[in-house]
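We did not get these values from a lab; they are worked out from the coordinates using the rules stated. Just so you know, these numbers come straight off a predicted model, no measurement behind them.
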Structure P
Amino acid sequence: MSPHEDTGNVSSSAPPAELNADTTLTIICGSGPLPAAVADAAIRRGRSVFLIAIEGWADAPAIARYPHAWIKLGQFGRVWRLARAAGSRDVVCIGGLVRPAVSALRLDWETIRLLPKLYRLFRGGDDHLLSGLGRIFAERGFRMVAAQDVAPDILAPEGVLTRRRPTQRETDDAAFGFALLDVMGPFDVGQALVVAERRVLAVEAAEGTDQMLQRIGELRANGRISLPVGQGVLVKAPKPQQDRRYDLPSIGPKTVEMAVAAGLAGIAVRAGGVIAVDPLGMTAAADKAGIFIASINAVPASSS
């Protein structure tokens, strides 16, 4: 679950958890379509699910299709009681969520007892916070697992996903972007940026990908970006040190819509590290707009 909206590493990936496939999977749900996508994928693989939806964030009509309960943000004790009652040991956190102020949490008694530890977790980046919350769950007998471990088909498949293929210049821009994201990763900044002709036009921070792309459109409109429409690549990848049980970057039809509005040539994501929301709708929208989507392994940019 992302502590900043989209809407997804101590090593390049946490080792896959040994899943308890005969038990119910609990899914803690933030905003967006990903919680339902993970639930559907788990069900297709024969897993029963129980959704714990966060009030003010989760999509109520989508959640209503599954066994579920609602919680207020900060009710950790209620989460643990609900998960145990559902017979769960494995827990997935997925969906958008803006990092709250501690004062905005609606604390139950179990959470109040954790306040000193939670305060320390909030004094750090997103990876620090999410990994710390995972340890708290583990101390109570739950196994935090990656969404892609229970639903591997949610990851963007490797290859060019659209009719339009990236040019060599665009492939070089993507490689340049991947290299920059790798360098920024230890600082826990963002998971996306926009590159054109090896020039960094924008870097994602707390605003999220959609707002970053909106900023590109505004920069074009006011003349700060003079490149013609149809140049520039959105590059997304997980941080090298990221615990991939949490906060994998994602793309979907809305990402395509925003990339087109920003005048970009396409989208490049790191293979095996980015979730695809509604992949059929996403590629159809990209094909209609004439932009590319490529899920590729990072390669060095050419020297030309």
Structure Q
Amino acid sequence: MVLFTFLLLSGLTTGSLYALIALGIVIVNKSTGVINFAHGELFMFSGFVAWTLHVQMGVGYLLSLLITIAVGCALGMMTDRIAFRPIKKDDVVSLVLATVGLAFVFRGTARVIWGGKGDYLSFPPITSPDPIVFGEILVIPQQLAVLAGAMVIMVVFAAFFRLTRAGKMMQAAADNAKASRLVGIRIDRVYMWSFGTGAAIAAAAAVLMAPLTLLYPDMGFSFFIKGFAAAVLGGLISLPGAVLGGFCIGVIESLAGGYISSSFMEVSAFVVIMLVLVVRPTGLLGFTGLRRV
């Protein structure tokens, strides 16, 4: 029971971060129909920005989080202007290659700026490292802080989509871009905000993840794969599905590592995804669109 509780909490913690990454992927895909393969590198780059602010410049953690989210949003908008807007009328392969190329640019830039500071950079914990004991159960305060922070960010962005004019325009454009254009919504601006919002969520996830792991330039791809797996599991056009998929991936990964083998952690989630997609190809909360013939 003690081991199960510890693994469950660890899974929920990492799952909440996978959910944030998946949310960013789904937001861009739902609005533009494109998977941003530079999303993982935006996550990585934002983590290094937060490290520079908090560790090198002595900026407080909360202020570093807010600044990094703003920087991430700006980088996402830049991704739209550089890798999407100039070739958005081309085929999907060209769009994918453009985002892949931009991912290498971000990775190379990170190596140039931060590569000389060491292979792996550590981010100081934001809570006491001493565990909290509840009977026989050990709880790591850092995990609780990360889980709480991720939930707050999810609520904030859910409110953004439901209550703000920009969020409602993004939803309208995602549902029907042609009709949205007819009623005066500037689709190009919506696409830019979609890339920016997705990158901002990735930046928030990076700042929350930083105290739990080491920062290195190649970390973006591995986290992108987990986030993409969560998005596919939940349904690539479902925001609630992205959250559910993220938590599922985190918990499955943690339990598999604890009860089976640590070497099985990297493949367990994908085994489950393949099984789910065989039964329900649209994902857990996805749906099949209707086509008029």
Structure R
Amino acid sequence: MNTRNLRFRSNRVRDILALMHEELDGMYGSGEVSAFGEMLFEAFLGWDRVRLLTSREQTVDQSDLLRFHWALEDLKRHRPIQHIIGHVDFCGCRIEVSPDVLIPRPETEEMVEWIVKSYELRVMSGGILDLCTGSGCIAIALKKAFPTAEVTAVDISPAAIETARLNAESNGVEVHFVEGDVLDGVNGSYGLIVSNPPYVMEKERSQMQPNVLDYDPALALFVPDDDPLRFYRAITSIAQQHLATEGALVVEINESLAEETCALLRDNGLYPTLHIDFRGKARWISATQTINR
């Protein structure tokens, strides 16, 4: 590409940010576009927010300007910013992402932070099992929080398992990854079982944003409309067979299926508690085999 054809008015930081807002505010909103700018300058140039705020008149070289150009074009096509910069910060861990895995969400991070605060004694008395691990973000964050715990993570996708292995290595933690179908069950006994399984019903596709629908793997997202709790039935069965007596199960859920998911757990001898996330939505359920734990 002839760099003279770049649409940026100049290579000044001020003009780069201005064109991003001009082109993207209508799609994403000004606040999110400002966040995109911060993330791109950090990823491309290593600048933090203070450096960005105090360097508006500074210029970038032509090769970096080209990187900003392609990032802008990608964002206009709804490509996730996390794919553009290649990683997500999750519970203090740097998690590499790709189209092979779900992009870790803030709601999942909140769930993991709650687990760390709530279940230290249970985790330390038994291993941790992460079902449908994807990028490995949950398993890796929990291993970081509980370094002496044995952590096992399962996913059906070979590509996801490879991504998760690389993420564990880059974060300096040891997690045992298993390629397998959660619907077929697992082995072992665990003090904590956690999962963010597929839970989006096919009929909900029309409500999803293009940056999710077009870039996250469908295998990790969707379940049939006529059997939306298929993974939760399997996870409940695993918990019944492999959860230690004082152990806990924590699952992220579809908000619209919160009551049905709680009922499934109750009907199978577990005692669920529904948790509301920072957006005010029913986001995850914790459950134990004994009441008032």
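If helix-only ellipticity at 222 nm (-39500 (n - 2.57) for each DSSP H run of 4 or more, over all residues; to 500) is computed to be -12500, which of P, Q, R is the source? Label of the originating structure: R.
A value of 31 was derived for percent of Cα pairs over 20 Å apart, for residues 183-262 alone; which structure in P, Q, R was it taken from? This value belongs to structure P.
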